[in-house]
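Multiple structures are listed underneath, in structure tokens.
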Structure 1
Amino acid sequence: MEGLIMAGQLILGLSILVTLHEFGHFITAKWFKMRVEKFYLFFDFLFPVPTVLNFALFKKKVGDTEYGLGWFPLGGYVSIAGMIDETQDAATLAKEPEPWEFRAKPAYQRLIVMLGGVIVNVITGVVIFVCLTYSNGNNFISKEELNKNGIVALDLAKQIGLQTGDRIIKVNGADYHSLSDLRSSDVLLGENSSYLVLRGDQQIEIKIPSNFIEKLSDKKAGFIEPIAAFKVAEVAAPNPPSAFDKLLGKKSEEMLPAFAAGLKVGDQITAVNEKPIRFYHEMKEIVQKEAGRSIRVAIMRANRPDTLDMVVSKSGQIGFFPELLIKVSHQEYTLGESMGIGTSRAFSVITDNIRGFKKIASGDVSASKALSGPIGIAQMFGGVWDWTRFWMLTGLLSMALAFMNILPIPALDGGHAIFLIFEMVTGKPASDKVLERAQQVGMLILLALMAYTFGNDIFKAFF
């Protein structure tokens, strides 16, 4: 079920973005009175060969344009008369151009049409981020709240020299606002980043390695958490076998220690094996050391003390989710503030992509860690349908698609734009044969990139 929810969110998000992107080409072409022959979500052929398996799941012709839903669930396209793209080549454009064709229009009009999709994706991304900022505001753990008790240094934090109990007082030599600033793109994608920490009475500078963001991409690796008291928010219960599992003779999952021992929501753990517990990280450390062994857990339930006996799992867990008792601040934004902040957040996606590609080019980050295909993107949406997360990721993808499409790669909008700018500067258009060859090279590059990212997703999922 989780896989279906992930796939459903990915398909819906990309369908929205692809339709709007192609609408950008469509509306600008119509504006300059070019004939748009097709407007399709997904391809009605075996991409990238336009003459193989030509059929649509739905199509309807209105005026000069055929609107449809293709069978090949990858992207979409607008076919503009007289334009060399993935749907037609130079051989189909041998005769003299008609007035309504793309190639008959001035170069500046063709450039606007080629950039129409990117412009709409940018507008979409900005609108989404502005709306999210206005509707949700900002929840954060302030610097002051974080530094009341300091940080829990998990594995990755320890690797760069941080210690549990450190208080981070500056980031890159400047003051900061909240816990999220410690993992901002300015820190992780910047050069010569550092934390200034207060350890006891001593101030220590902790350098952040240039390839640190690659390590953070590992979901199993922990970095920084606030030191905080806690109570039980949820106790993990075993999943009953499905009807299919019963047919196969499978039994219910084994009960996890906390559930079996009777731990309840709202309980506060005060000691483990008679060792007093105040903070969540203290309990985790003790329990992990007792993996596979029996422990006695002292709790406070409705202001009454009690004790529970349980056997820690071999993985060092007892099976509950905590609620950290730390103050989370909330900030509301006016519509005017949201427009500025949301626009800044949207364009930061593009600047972060640029800095990310620089990291790949310099060798600080490997492409296999940084690039994700459809499986990786679907996993970002998660197995629970959360509309806030859905729209946040859709906005992020909209800006990322705008960035990718503007790259000067033949077959992408940016590649077409380069040829049109060349024509505007020199006054001479590239020949149809050159455009066709460029389109073919560009498609090979895109297909190779698609194969790489998809294969990379599969490798990361299983290894």
Structure 2
Amino acid sequence: MNVEVLSRIQFAFTVSFHYIYPPLSIGLGLIMVLMEGQYLRTGNKLYEQMARFYTKIFALTFGIGVATGIVMEFEFGTNWATYSKFVGDVFGSALAAEGIFAFALESGFLGVLLFGWNKVGPKTHFFASFMVLLGSMFSAIWIVVANSWQQTPSGYHVVGEGIHARAEITDFWAMVLNPSSVDRVMHVWIGSFLAGAFLVMSISAWYLLHGKHLEFAKRSFTIALSVASIASLSQLFTGHRSADIVAKHQPAKLAAMEGHFDSLAVADMYLFGWVDKEAEKVYGIKIPKGLTFLVHQDFTTPIRGLRSYPEQDRPGMVNFVFQTYHAMVAIGMFLIIWSLYLLWLWWRKQLFDKRWVLWVSVWAVLLPQLANQLGWYAAETGRQPWVVYGLLRTSDALSKMVTANQVLFSLILFTLVYAVLFALFIYMLNKKIKQGPSHTAADIQHSPHQQDIANLL
């Protein structure tokens, strides 16, 4: 494999691994705030116990997220020097804003969140939790803004030519509020809320299946389910909005997502299928003219297909874009159906009586993470062959002095190190879950066994 392919694989691998953790941090941050808010409102120590426990899980995900994110900063310089020079002015502004307005806020209150229990008042600790949540959400804003600018550039002009060309900001807020940034930020936030909610539901379901911390698990599951239900339905709206932006500003990506080849024709919407790029056909189940209706709200307006673009300007991995996009949508629809089904069981007071439902809830933690990854794959591979859409090709963005062997060697090292980190994360997460929440009066109140012990004492 050449330098371009290896560098893309390396960056995709490091980003994919890193992207496991920030969504969990944002989602857990929201649920921690809700739990502490309930504690302040009701005075029930059980909610404080819940907030304390999930703060430990948050700290674990936050720490690994920070460590794995640093690597990407170096990759910009080592593997993508031309790209770094081109986008340096834009990314410098966005990442500086992240450091000033997001990371400083998050890290500033993180100490109070982690070590402030019993040292500051409940209201002060709740404020610190809320600030950490805001900091993590603000951090996502600036990262997504930078990436969205690559998808739909605005507020800039290009100075210089060839390898010396670079984009300079002419309007900071036009850069920040580029056509895709707001909808993509909302999409990422909601995906993060789903990741955090399904993690809490998974842990709670595991406790219920093993007969541990029953009242703790039921209350935690219910709070997370309320977040998951609202977020899954909201994701349907933000996903549609993001697709509309793609249709308007990146029509070649839209054509790849749906395997639409005809130069200018009404387009079908596939529920699932397989793209034969050479024959320029899709084999699968489709809704005739469905894509045309979603984009234009009628059944007659044509949509540009891949044949209308020169070969060198089309996404190269059409079937990959198609499959990742459709898998993301399928998972999103399942999360909606599953969340609503759980709500229905809760309303009928049957939610915690069906063991198969609890087992599905344990393993469903993987689905929001998978959907987040697949959505990112579809967005980034669909943008190809551009690293900055319409301005800089991926093949021109590479560092000129890096060899394929150097990239391959570093990729192998990253794989080994990240495998160790992931194993450590799973080990520590499993250890904290098995340890369970700390024992408080709420445990004794709701556990007959511990009540007997308390009586004996």
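Here, each number is a calculation from the coordinates, and none is a lab measurement. What you see is a predicted model, and the numbers here were worked out from it, not measured in a lab. Cβ atoms are built from the backbone, for glycine too; each structure is taken alone.
Just a few scattered comments:
- Source structure (of 1, 2) for helix-only ellipticity at 222 nm (-39500 (n - 2.57) for each DSSP H run of 4 or more, over all residues; to 500), computed value -24000: 2
- Which of 1, 2 yields 27.5 [mean count of other Cβ atoms within 10 Å over residues 23-30, calculated]: 2
- Comparison of 1, 2 - label where percent of Cα pairs over 23 Å apart, for residues 127-286 alone is highest: 2
- Comparison of 1, 2 - label where distance in nm of label points 7 Å out along Cα→Cβ at positions 103 and 271 is highest: 1
- Which entry (1, 2) yields the derived value 24.3 for mean projected area of the Cα convex hull in nm²: 2
- Computed 3.1 for distance in nm of label points 7 Å out along Cα→Cβ at positions 207 and 407 - originating structure among 1, 2: 1
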